[in-house]
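**Q** See the structures that follow.
Throughout, read-outs are computed from the coordinates displayed, never taken from laboratory work. The structure displayed is predicted, hence computed values, not measured ones. Cβ atoms are built from the backbone, for glycine too; each structure is taken alone.
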Structure P
Amino acid sequence: MTEDKRDVHISKSLAYLLRHGAVKEGLDIDSNGYILVDVLLQHNRLKSLHCTLQDVDRVVANNAKKRFHIKTQEGHSLICATQGHSIDAIAPADEVLQKVSDFKQMPSMLVHGTTLNNLKLIIQTGCIKKMRRNQIHLAPGVTGVDEGVVSGMRISSNVYIYLKPDEAHKTLEVFRSMNDVYLTPDEIPLELFEKVVLRENAKNKSAVNEARQLLENRNIPCFTVSHGDQC
C-alpha cells in the first residue's frame, strides 16, 4: 500500500472514531470530542495500519478540509474532529466551537450543500433537519468554488441552499468551528432560504426541473447552473 493510500485509510479511521464510533468502540472521549492519541493508536483500525504518532501528525497537517485538531495537554497528545459529530455525549465548548453571538461575526454567505433527493424531503417537511448529526453544517460559500472555503459540504453536493444571514442570526443558534464551518443544532425553516442554486448536468435535468417546480410552488428563488459553472 502506498503512503498516500495508507494516509487515506488513517484519515477515514480517525474520522469514524472521533465523529461517530468512539463510544460504541469503548474509547474514552471527552465532551469536546478529544481522545488521547496513544489510546487511539491501540484501536484495531489504526493498529492494522501500523499507525504511529508521526503518521497521525502528518495526516492532520495534510488534511485539506482541516477535519482534525491536535493539542498537547500535560505532555500527552489529544486529537478531536473539528465538526461532523453524531455522538450525543459530545457538546463542544468555546475551545472547539465558538458561538456566533454578534451579527458582525457572521459571514456574508451561509450555504447548506445537499442533493436533489434530499431537497425534496426538505421541502416536504418544511425545514432542514440535522438528521443523524449533532448539528446542521453550513459553509461561508460553496466548497471548491468560493475562495477560502475548504469544508462544510460534500463535493458531490448539487444543491446549494443560501440562507438569509441576518434572519439566520436572529433565529438560529450558530457556532463556528476551527475549520470555518458554521453549525446549528436548530432546524432551519424554508422561510430562512434566500435562494437555492441547482447544479445541472446531462443526467439530472429531469430531477432539476422537478426541484425547480417544487421551489417555485413555495415562492423560493431558484437558479440553475451547468456543471462547471460558478454558483
Structure Q
Amino acid sequence: MRYLIIDDEHIAHDIIKEYCDLLPHMELMKNCYDALEALDYLREHTVDLLFLDLNMPKLKGFEFLKTLSEPPHVIVTTAYQEHALEGYELNITDYLLKPFSFERFLKAVNKVALSPTASSTTNSIHASLKNSIFLYSDKKHVHVKLADLLYVEAAGNYAKVVLTGSTIVIREKISDVLELLPSSQFIQVHKSFIISKNHLQTIEGNRILINDIIIPIGKHYKDNLKTSLKL
C-alpha cells in the first residue's frame, strides 16, 4: 500500500513510519511537512492512503482534502477531537487521536484493507493480517503467524502463547486473546486453554494432545468442542 505522511511534526512522521514498517506491503512514498507539498506531489503521483494531520501551517488538513477531486483513503492523525464529525462528513476512513497505540493504528489500517474500494494491494495486506497477529511482549510488538500458534495458556493476568519454535508471555487475559483469534482456527477448550484446531493430534476422554503436550478439556467446553469439530 503506497502512502503519504502529511504532518508538520517530525516525531509524527517517525511514529507512523515505525508502525507501518511492522506491517506487510506498506510503502512510504513521501514525507510531506505541509499540505502544499502534498498537493504538489499528488499532481504527478497517486497513492492508496494519506495519514493526514489537521493543524498545519499554510493550508489546514481538511481544507487540503476538499481540494482533491478523487482523494485516496484518509486516516486523520491529530490531537484535536472536535473535528471528528467534519472528518467523517468528508468520508475519511478513520480518525486517530494523538498519541495513539499501535493496536489502534492497526485497526485503522485494517479498515482501509476491508473497504469496498480497496485495491488488490490493500486486499493482500488484509489477507496477511488475517493470517497473523501482533502481540506485545517484552516492550516490543511481535509478529506471530497463526499457522505457528499451538495453544494459549492462561496465567492470571498474563497468557503464555506457545508457538512451534518459541513461547511468548503477554500481559493479556485469555478472553482478550481469544477475541484476536479467528474462531475457524482456534477454540477455547478449558478456562485456561485455547488451542489451534489445525495442530490438534488426538482427543482421548477429557484430554487433548497437541505437539505431544496434554491439554485438559473443561466440562463446560466439551460440547462446544464436539460441535466445532463435528464429532
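**Q** Ranked by distance in nm of label points 7 Å out along Cα→Cβ at positions 46 and 174, which of P, Q sits at the highest value? Each step should come with its number before you reach the end.
**A** Values: P: 3.4; Q: 5.0.
Comparing P, Q, the top value of distance in nm of label points 7 Å out along Cα→Cβ at positions 46 and 174 belongs to Q.
**Q** Identify which of structures P, Q gives the largest calculated value of Rg/Rh (Cα atoms, Kirkwood Rh).
**A** Structure Q gives the largest value of Rg/Rh (Cα atoms, Kirkwood Rh) among P, Q.
**Q** Another one. Match the computed value 10.4 of mean count of other Cβ atoms within 10 Å over residues 70-77 to one of the structures P, Q, and report its label.
**A** P
**Q** With FRET efficiency 1/(1 + (r/R0)^6) of positions 62 and 142 (r between Cβ atoms, R0 = 30 Å, to 0.05) derived from the coordinates and found to be 0.85, which of P, Q does the value describe?
**A** This figure was derived from P.
**Q** Sticking with this one: Among P, Q, considering only percent of Cα pairs over 20 Å apart, for residues 78-213 alone, which has the greatest calculated value?
**A** Q
**Q** Here is a follow-up. State the single structure among P, Q that was used to calculate distance in nm of label points 7 Å out along Cα→Cβ at positions 22 and 86, giving 1.6.
**A** P
**Q** Given a computed value of 17 for relative contact order in percent (Cα under 8 Å, 6 or more apart), which structure among P, Q does it belong to?
**A** Numbers: P: 17; Q: 11.
Source structure for this number: P.
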